[in-house]
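Values quoted throughout were computed directly from the atomic coordinates according to the rules given, and no laboratory measurement underlies them. Owing to the predicted nature of the structure, the values given are computational and were not obtained by experimental measurement.
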Structure I
Amino acid sequence: MAFHFPFEVLLRLRKSVERQQEMLLVALTQQMDQVQREIDKAESWLKVLSQRDSATLHEGTAASELHFFTDCHDTVEHLRQSLKNEYVKLREAHCRQRSVLEHARRDREVIEELRQRQLRTYREEEKRAEQRRLDDMFLMLNRTPR
């Protein structure tokens, strides 16, 4: 008789849930990386704009030009701050998702451990049954006629 685990469907479900949660965590990680790259770009633009501001002040520029560069700087700074806020939210979601994944993993591991225990028990019982059959055959072959 072949081994049958009565909760096989549940185990497959737990594995599927864990895989889905893992994929969500990966997606959040990718989003965090993308936002971090955008933050880095904004910061590099801020450096460029600051250098440009310094150069225009030394060269003497029109007020309208100075006002334009100040507006650009403010816009990029606002964008950088928005991106940082988004990054914080993503990091919090990432932490929550990691907890969800760990919970899903523990749920799967509990069912897998139950399956392993039942499989060990099944194999031990199969060995015992085989040994009994061998013992019975030995006794039948070695019976002395009286």
Structure II
Amino acid sequence: MGLFVTDASWREDSDALRAMVLPYSAWRLVGIVLVGPSFLILLDPASVDESQYVRGFLVDSVENLLEVLGQLSVCQRKGMRAYVLQDQRVEQVRELWICPRGDRGKHNSFAYLNHHREFVAIGAELPAVDAMKKLVSFAE
């Protein structure tokens, strides 16, 4: 999982901008500590209501990525792009895949399909491709 940090001096100074994004807090800058993979989700501007100011999400784990996706409408999910920050690199995610946990209490394994159409493990070793199921596709 990733970790996001900020500083009080990085708070948005404009009262108007802070009010626009309520109930969220507005920050001009956040830092990322890469303890594990993090994800950036960018919504397609055509699919976002003009009154909605949040156009993207930075999440700290696959589980939280799935939670955000579950909260988005079908319209909002159309045309969205996703990027993974892992092992000191940023890469576009075309598809997210899962290998469900086994009987022995293991955690789910995840992988993504990159822009080269190669499977890349998220966090651990790559699961067997024939055991994986596609969870979601993203825009290219």
Structure III
Amino acid sequence: MNGTPTQQRAGAKIHVDVVANPSVATNWLWSPEPNATCELLSIYMVLTTDVNAANRTLRIKFYDGTRETIFAIPNQIQIASLACPYYFAQGYTNTNIPATEVFRSGALPINYIFPNTWTISSDLHNVQAGDQLSNIVITWLRYLSF
């Protein structure tokens, strides 16, 4: 990761963005507002899987301005017919959580600042027709870009 360590944290403003629920069986995409750099603090969302008997894998991906993947948070596995909240935050550790558990968590990079040309998205694999990502909330620190 090529981020810049947070030196001026005191000058940042916390933002909480609610991301619109994507269409069924579709990933969401988010970018910080123009003229800002961003330090991601947390991501919360719920994945509700339909009844089709197949495990899904979900991770968070960071893309640069050309849609090249910079890095990704490791996959979390979830079974069918389950509404499961996911919480990613700085300081968490990535652990292998059983696919039947009703809560998932993962680590975000600590003190990692990225430009407003980057995007963050969910990356859901083995998606089924009725799978839905919802209640997406992103908490981030905003630094002015010059």
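Observations
- Each of I, II, III could give P(r) over Cα pairs in 5 Å bins from 0, in percent, but the derived value 2, 8, 10, 9, 7, 7, 7, 6, 6, 5, 5, 5, 4, 4, 3, 3, 2, 2, 1, 1, 1, 1, 1, 0, 0, 0 comes from I.
- helix-only ellipticity at 222 nm (-39500 (n - 2.57) for each DSSP H run of 4 or more, over all residues; to 500) derived as -34000 - corresponding label from I, II, III: I
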